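Please treat every number below as a calculation from the coordinates, not as lab data. Bear in mind that the values here come from a model prediction, so they are computed numbers and not experimental data. Cβ atoms are built from the backbone, for glycine too; each structure is taken alone.
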Structure 1
Amino acid sequence: MRVLDPKGKQVGKYQASYTVKAGEQDLHTFQLKNPQLWSPDKPQLYTVQLTVKSGADTFVRTEKVGFRHIEFVEKGPFKLNSQRLLLRGTHRHEDHAGVVAAMTEPMIRQEMRMMKEMGVNFIRLGHYQQSHIVLQQCDSLGIVVWEEIPWCRGGLGGKIYQEQGRRMLTNMVQQHYNHPSVIIWGLGNENDWPGDFPEFNKEKIRTYMKELNALSHQLDPARYTAIRRCDFCKDIVDVYSPSIWAGWYRGVYTDYKEVSEKEFQGVKRFLHVEWGGDSHAGRHSENPDNALAKISSAQRADERAGDASLFGGSARVSKDGDWSETYLCNLVDWHLKEQETMPWLSGTAYWPFKDFSTPVRPDNPVPYMNQKGVVERDFTKKEAYYVFQSYWTTKPMARIYGHSWPVRWGDKGKQKMIKVYSNCEQAELFVNGKSYGVKKRNSQDFPAAGLHWTVPFVGGQNQVRVVARQGKQTVQDEISFRYQTQKWDKPTRLTLEKTGEADGLTTVEVKLFDAQGVQCLDAANWVHFSLAGAGKLHDDLGTSSGSRKVQAYNGRAIIRLEAQAGKTAVAAQSPGLETVLLTL
């Protein structure tokens, strides 16, 4: 048996002969002086290597371990190795375009790298034990983990159900005990949500929660327990996360800090997991906050039964908003701005990192998809990804908002806002070759941390470029878009054309126009693609560009397909409009 330090130097060795016995056997304890500590910035990992020989047979097992100290301060922040660490997190589901839960190891690794590159140092694995590959990636990349059992919603089942929960908790803790990244064992999620079982008994739920909490501490005295959204059990676990969805299911996003501080006062240790909003990738808005005018800030900013529905109930952005990337960026921007001024905050986790499939959302712009991710289901980054990056990373970056917004609109000569998300000290904006000045970054100057300019566009094509500076380093970004000043009426016809070909796939795009031939840039009509003849639509991917049925984004929608020249025809339909056909 050997122990190697993070550089591969042997720091411990033990060798002995044993008579094999049934059951577990304690072989040896190593003592390390002044171990190098594991952290998100320096994920130092030691190697424990066990070699077992019996006659001519040899078995070798290698495992990575790390050393760190964790503390959720009562009525205070989180500390790692005695230093405050603001947990900057997200969530992960095992789900991906084309493969659903059968993600390959390269896919998992890519997903975890993308999270780290966004600036994530914390992840909640919702809502079930996940692959050891995920935990290994968190160990090596430096991402602390809340991992939980799948006691999710529905109250409490019977004896078999409860025994399964105990068994899952035991297996999770024992299998993942050695991962330094794990700091929390999650015991449940939304267990105050009735309906899955004939009985909903709060006292029985509390009794079972106490049992799980005691079992977790028996199996692992060094880590914390936590649940999300079950107020009548919040006193049982070590760390509690209430439901706060300011600006989406309830309330407005400017209420976020006030609501969070109030919830913080009511628990021993507070951690806010699950916040955010849906966005339809490729949909942008010139007036993204319009829906907020309908919503009372007196609403408690939680989530209640029916709030996820697109129909009925009180006014809320989740129902009445435009589901634009523009709105989501504003919501995220405000939350991250406020988190920098909350010294008592242990951290938060955005829900989720990636769009994922769900049977309960058939009416979403991409049907049966939860679209709250900052990347699409195929890893395509939405604009919100760069908002997080601008607050959470140190490698110089700059991103002009609107890379997937080909046509902006407004009155001729009207001043329009351009936002740049960057972590650099300052940035200079150029529009159509003219400088509109240098601005300094200030995280409290909303939106875009002060890197926003109000400038005129010319009718037709416009070129925008930014040069951002951090010390002696500079980074640049640029976009091009058309500015439309013509007004439009309701859509009356569709067009369908081929717009690209790459990697054996043809891209076709449908657009919506009014009776005068003006593109309807706020049109969100349903579009249904179909194919006849040879070839194959790349649909059922759960993305805005990979769905047979999808809502338009700014009066357009695309899909990709495999085509054979002269043998493939693709059609586009929209309710109430004439079908269009394109032969390739």
Structure 2
Amino acid sequence: MASPNVSFEIQVMADKHWVVAQFADDEDKAKAFADNLLQKGNHSAVRVVRDFRRLDGLHTETVIQEKTTTLRASVADVSLSPVSDAPLCTQLADFFAPEARLTMGRLVRKYLDDVTVTPTEMLHSAAEMKRFADKGSLLFAAIDRIATLQAAAAGGDAKARRDFLSKSWDELVARGRKFAARKLKVPKTLADILAEVEKGGEEHPYLCLSMISLRLLESRSWLGKLEILIGWAGEAATTPILPMIDGIIADIVVSAQLIQDLLGFQSNLGAALIQLCNLAEGKAEPAKFSPEIFGGLNALFATGTLEQAKTVLLSRVIRELGGANPLSRNEPKQEFETFCKVMHRVVSHKGVLGGGAMAEAILHRITRIHAHLGTVTASQAIDLALSAFSDHTLGVQYLLALADGPLGRGMGAGLTDLLIAKVREADHINKWVPIRKPPPERMTALAAANRNLLAAEALETETRGGLGRHVDEVLARYLLDEEVIEKIDKPDDPLALRAIRLIKFCGSGVLIEGKSLDLARSRVIEHLRQPQFEEKFLASVPETGKAEQHLREFHKLLLQTGFR
């Protein structure tokens, strides 16, 4: 039986530094995982480190296995870009899925940038598929690379996968030729596309994307394609075409060349990553030299309809943040300061943008930044990350996200015990959020921490509930100590104003379902139970003729906030 005080880190050599790749609670499993990583030929060295947590809380690390090898030379075409995994395709429809297109977009990135064609356009154009197939051995090399990755992941036969992928490619070409034989006019508007696809029947999605591709292939510029799609997106808001537009925009923003043009001038990689986060959430301002369409694209992200494209942008942030490229290349002394800015952009009081994968990327970057200290273990990297956050709530949100990712799950009880201790030790709001923050922000931070704790699958149900109640107690104490409710319900103000302010406070989202919300609700109930409440409410409205309107608004708010 595995000891809760012992865990094993599987580390790989990356850019002359040891980086944690996985955790395990069993020594044999850890060694087997390390051997498997070495056999894949992607790492020059791997090792297994035994981590023992002593009774005093300190950790002792011991290297129990270390192996090296020569990196395997790639036999694939030099114009292929490296990919480490590929989704398993079992039917033709799988090739059009976001995961498959994303893999394709990364694998043949150099070719796609050269011809300025998205994976969606290629998969819906017989002419573009033929052009790709005629590009030397590129098609064969791509099929071989993907077949090898899929076979390794699924435990299947690489030759069988190659045969399936080759056959599927032929079927895609045949389908594209069938569409081309219809010799449809290139659509100029979204209305043209809708008019044609109404006849499509079961082929509706394929026909729709084929029509869109006809138009996009007329533009051999990433920005030009984006301009077309952004223009159509406004018209497509109430049609099934909008998710398709989202998918093609996701194809486009995979391109590093496009991203560089889109962002305009950025002082360093850290600033570029922050701008990508802002864009993904629709909160960006165009930088110097950004193209005119930047504002339109940002506005489209702000609507929340570009989920596929948002995932792609955040995936790039995750890769770069966890990678080896300096965040502040021109000013190395500001590397840690720049990292802290990026970290505080992706980790907020609401949670971690990008979830567990982003939390892991932060851990890898911390390890690289502090490599001068020697080998930085995962537990040390976590401590360094926590010490860099500006307040306690951010640290808890970070630990919650980390525990939700594969790396964090591998750490087991060590990480969850740390999370529990961090929550329990903060028994006052001043320990959670600095006093300099506005009261609404402080309460919102606690409410968000409570929600995420209650939803944390890494914790036992009973533990979640206990931690949630602890945070609720902290917030309730703050309401009482600072007389927050009394400041909202000022006795000298008109009853109508007091009642409406209180009910809005109950429904504002800054309170926790529990003791803190009950404190506010009980004050509302006090007002409701007083004799002749409605008459007093109406009489207290100062604006002539507005009393009934305010009363109706109050009753509507009562229903919205759960009062009966």
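Please compute distance in nm of label points 7 Å out along Cα→Cβ at positions 307 and 427 for structures 1, 2 and give me the label with the greatest value.
The maximum falls on structure 2.
Given 199 as the derived value for volume of the Cα convex hull per residue in Å³, which of the supplied structures 1, 2 does it correspond to?
Going label by label, the one that fits is 1.
Kindly point out which one of 1, 2 the value -0.47, -0.84, -1.18, -1.29 was derived from, the read-out being log10 I(q)/I(0) by the Debye sum over Cα atoms at q = 0.12, 0.16, 0.19, 0.20 Å⁻¹, for residues 267-386 alone.
1
If distance in nm of label points 7 Å out along Cα→Cβ at positions 35 and 323 comes out at 3.3 when worked out from the coordinates, which of 1, 2 was used?
Corresponding structure: 2.
Quick check: 0.00 is what I get for FRET efficiency 1/(1 + (r/R0)^6) of positions 59 and 515 (r between Cβ atoms, R0 = 30 Å, to 0.05), calculated from one of 1, 2. Which structure matches?
Among 1, 2, the structure yielding 0.00 for FRET efficiency 1/(1 + (r/R0)^6) of positions 59 and 515 (r between Cβ atoms, R0 = 30 Å, to 0.05) is 1.
I have 6.9 for distance in nm of label points 7 Å out along Cα→Cβ at positions 19 and 531, calculated from one of the structures 1, 2. Which structure is it?
1
Can you tell which of 1, 2 yields -18500 when helix-only ellipticity at 222 nm (-39500 (n - 2.57) for each DSSP H run of 4 or more, over all residues; to 500) is derived from it?
2
Here semi-axes √(5λ) of the Cα gyration tensor in Å, for residues 107-362 alone was calculated and came to 34, 25, 16; which of the structures 1, 2 was it taken from?
2
Tell me which structure, out of 1, 2, gives 3.2 once distance in nm of label points 7 Å out along Cα→Cβ at positions 123 and 499 is calculated.
The read-out was computed on structure 1.
Work out which structure the value 5.8 belongs to, where distance in nm of label points 7 Å out along Cα→Cβ at positions 11 and 539 was derived from one of 1, 2.
The structure behind it is 1.
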